[in-house]
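Q: Take a look at the structures listed below.
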Structure P
């Protein structure tokens, strides 16, 4: 009899719990298939709670930012990382952290209607996922609908016209390009393997305004259990913020811009390593950085100029010629933009103009 009563009581308790969960609308946890299945809709992952366009992160979905972010036709970005419970990334001083299988990097690209007042609303264009599956990293582009209620998987990418009020108060716009799945490897390749770019110590070593208060991101990752083997932020590398003179010298800021915009290819393990031009901030050899360096291959891409960087002469430097170009056969970076980053270009030109020395 006691067993029957206990069984009935257990049934009632279970029913009460289920009723409470249903009525309380408890948010389901993040849903990621590490075997490799890509969901058709972004909402199926449960990365965000409430109205999805608000990009309010679910439990365990941690926002992060970079000291100097990649330029993508003036699009703004909101980044998040999620890892399975009980797992963590392994710290590295130079390379991207070794994130565990099941980890997901979530990057949302959007345009505020008015760059001077984001309270006027925004248009989210896409969400790019990098999912660490059992077979390696998998790139998944999701395109948002006009209603901003859902984003759907589009492996072929897409193009969309977008306009906004720019920082100067004038209307600006572009034909925004969402890369296809295969093009992602063009930037996210290191030694032939698809690899994340952003989660490096030097990019993450900054404070972030979390919901529970501002904190250094490296320290927050450690606190969350998302990062192992990390030193204190004071002992970790840190790049300058390209448009903030208080964070570094003119050279520091120019090199930070070149690092995030160019060094994903121009590094010793990147697709452009055969060029001999290495633009990651760890490089100290001035020739490898491009100073007085002649290109490996001349032709249209060099603009008939002699040196990658000619000290004191920005407009006679190949690197400036290619950053300023929109010609698909000339421009650098090759992917991810249809516009020139005018402010970044001016920073690089100012740095080159400040350099002293003669080329033989």
Structure Q
């Protein structure tokens, strides 16, 4: 195993972003930049031993900064925070004090605001030991940033081992009660982008979902049985997707409010033979099939577009601050936010 680094490019303010390449002994290669803590590439072998990138991303920093990409911004591979997903009307209350965040998604606050963690330059510390290679990324979000109270210190630790596991660990501490709900927004396409994801098969260890209207939870937890949202047994994403105007974009309930490390689900694709297993300590997972991913021209080649990838975002529930019965996203001084998610790459037996 090894880790290498190089310059990824310069940001408009003159700061320099780095790109870290994590390589294990099984030809799995993961590239991470400290700009947005973005996973830019995940290369894994297919059933014939041929490797290709199985996430949506770019080879150049300038493409992450381009107007065309940001105009229909899909958050490729980024860490989302301070609060992932939506907050209804951008408003929430902590200890009787009302706070407001930017309205940047219809009438709602999405993914931390106008300039969330996905657009920040993180401090990076690469590391290597006997069992893994990785990079520890650190960012300090000051009191009042994007309307959030408290100064929050965040660590996002990416590592790769010889079990072909991409491990993402999140840590955070605050000096004032605040919200924290971190996730990674990688979109997977196990064909390496040769086809869309409708022929991918998904299985989830989740028999319930948060009922939503216009992507905001009503507060009810409802069963998925008998609906297009049921993935309790293996099912092609395309089987029922035609009955949904914008494809899948919903939060599944994992019955894991205690924060145990549990199996979440499995994504596979028969042509390539690739599969991914997902494990997490989080209570929910947002499944988004990328209907709104823009088609972009990159180096003269048309790429991406609707259903170019599927995001499997382990998380706390959307709009959790406004639903007292949901697992809490409030972090207090003296507490430590700790979550872990693992994406394990392999081949179909």
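Readers should treat all values here as calculations from the given coordinates under stated rules, not as data from a laboratory. These numbers were taken from a predicted model, which means no experiment stands behind them. Cβ atoms are built from the backbone, for glycine too; each structure is taken alone.
Q: Given a value of 13 for relative contact order in percent (Cα under 8 Å, 6 or more apart), point me to the structure among P, Q it was derived from.
A: Checking each candidate, the match is P.
Q: Ok, one more. Starting from the value 2.0: which structure in P, Q was distance in nm of label points 7 Å out along Cα→Cβ at positions 126 and 150 calculated from?
A: P
Q: Moving on to the next point. If FRET efficiency 1/(1 + (r/R0)^6) of positions 70 and 198 (r between Cβ atoms, R0 = 30 Å, to 0.05) is computed to be 1.00, which of P, Q is the source?
A: Structure P accounts for this read-out.
Q: Another question, then. Using Cα Rg over 2.2 N^0.38 Å, for residues 102-261 alone as the calculated read-out, with 1.18 as its value, let me know the right label among P, Q.
A: Derived from the structure labelled P.
Q: For which of the structures P, Q does the calculation of Rg and Dmax of the Cα atoms in Å return 23.4, 99?
A: P
Q: Let me ask something additional. Tell me which of P, Q gives 18.6 when you compute mean count of other Cβ atoms within 10 Å over residues 118-125.
A: Only one of P, Q returns 18.6 for mean count of other Cβ atoms within 10 Å over residues 118-125, namely Q.
Q: Okay, next question. -500 is what came out when helix-only ellipticity at 222 nm (-39500 (n - 2.57) for each DSSP H run of 4 or more, over all residues; to 500) was calculated for one structure; which of P, Q is it?
A: Here the read-out was taken from Q.
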